Structure 1
Amino acid sequence: MIALLRRFYRRITGRDPLARLIARGLKVGRNFYMQDGCTIDASHCWHIRIGDDVTLGPNVTLLAHDASTKRALGHVRLGKLEIGSRVFIGAGSIVLPGVKIGDDVIIGAGSVVTHNIPSGQLAAGNPARVLGSSADYLERQRQLMRSAPNFGEAYTLRGGVSAEMKAEMNRRMGDGPGYIV
């Protein structure tokens, strides 16, 4: 609820950075979600295309230019950045100019994506490299979900999670993972 109110406030006050980027030429598909702290290259956003059902974790950076050549060569290097559909990019990741990320891709937190990632892959690291298929990763998680504690929407901030519920979550997870809607 708070995130929804924040987006509404930004929109009515003209402080919606995503709306400004779209007005400058950023292409964004349906169901795009960008968590707090993300940076999308404002000075060259018209070189960036984002597909449908894409989520950027907190503090993700998308760049379409590289100014490392400016002082020495007098020019900035540009590159189109394309992100397919059904892509998740984990917290703190950086995607560099000229990169194409295919459909159904998962990028692990803290990755630096310096080259193309084909569709259907899981990639992570600095520089990011393909670790396997996203389908295999999701199947492993699906199997783990069967034995790990699962929590409903009541256990989220938007659901009004209480201090007691937070403590219960930590107790039930123990040293292992848990899952939440």
Structure 2
Amino acid sequence: MLPGLEAAALPADAIEVGRIADAWGIKGWFKVLPYSADPEALFSSKRWYLLPAEKGAKTFAGTALLRVREAKTHSDTVVASAHEVDDRAAAEALKGARIFIPRSSFPTAAPDEYYWVDLLGLDVVNREGVALGRVRDLLSTGPQTVLVLDYAGEDGKALERMIPFVSAYVDGVDLAARRITVDWQADY
């Protein structure tokens, strides 16, 4: 464990939201590369859980708790400071660390807005009740988001289907039932 960081258990609802890219300045600030274009979760939580980088140098092992003092937008990244990180050397030691935040710490989404992580794994059915697949991924195409579904073809072969995640095609999202209803046909 790095000096000043305390070991912690990763919360069961932890979501990976970014990684630490490098030190920023000389006073212990560090640059974060968020995985979201709107990194509100990074700003809403003052407790980040760090895991070592998957590749490259590992400067610590296990899960570390980082108590964030301040996080703010800077150009196309986020910069942050933490109580446990006092200088550039300490910030450099965090390079590559993966940042996790409990899902329960995310800001509440507005009506008819959803976090991508909440849509993954949902079943998609059309208005007639025909199963179209399960959400494996989401793609941002600029003006809209596209649901990427996995489904089995008639021969049992794994196939992929894409449906724009826009109100013209999406009738409703029921997170409790883990289902998205769409105006879409299986042969589109």
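Values in this text are rule-based calculations from the coordinates and carry no lab data. No experiment lies behind these values; they were computed from the predicted model shown. Cβ atoms are built from the backbone, for glycine too; each structure is taken alone.
Given a value of 19 for relative contact order in percent (Cα under 8 Å, 6 or more apart), calculated from one of 1, 2, which structure does it belong to? Only one of 1, 2 returns 19 for relative contact order in percent (Cα under 8 Å, 6 or more apart), namely 2.
Figure out for me which of the structures 1, 2 the number 0.90 belongs to, where FRET efficiency 1/(1 + (r/R0)^6) of positions 129 and 161 (r between Cβ atoms, R0 = 25 Å, to 0.05) was derived from the coordinates. Here the read-out was taken from 2.
Out of 1, 2, which structure matches 3.3 when distance in nm of label points 7 Å out along Cα→Cβ at positions 121 and 169 is calculated? Label of the source structure: 1.
1.6 is what came out when distance in nm of label points 7 Å out along Cα→Cβ at positions 49 and 81 was calculated for one structure; which of 1, 2 is it?
Answer for the origin of the read-out: 1.
When helix-only ellipticity at 222 nm (-39500 (n - 2.57) for each DSSP H run of 4 or more, over all residues; to 500) is computed across structures 1, 2, the figure -1500 traces back to 2.
Thinking of 1, 2, which structure, once mean count of other Cβ atoms within 10 Å over residues 65-72 is computed, gives back 11.4? Of the options listed, only 1 reproduces it.
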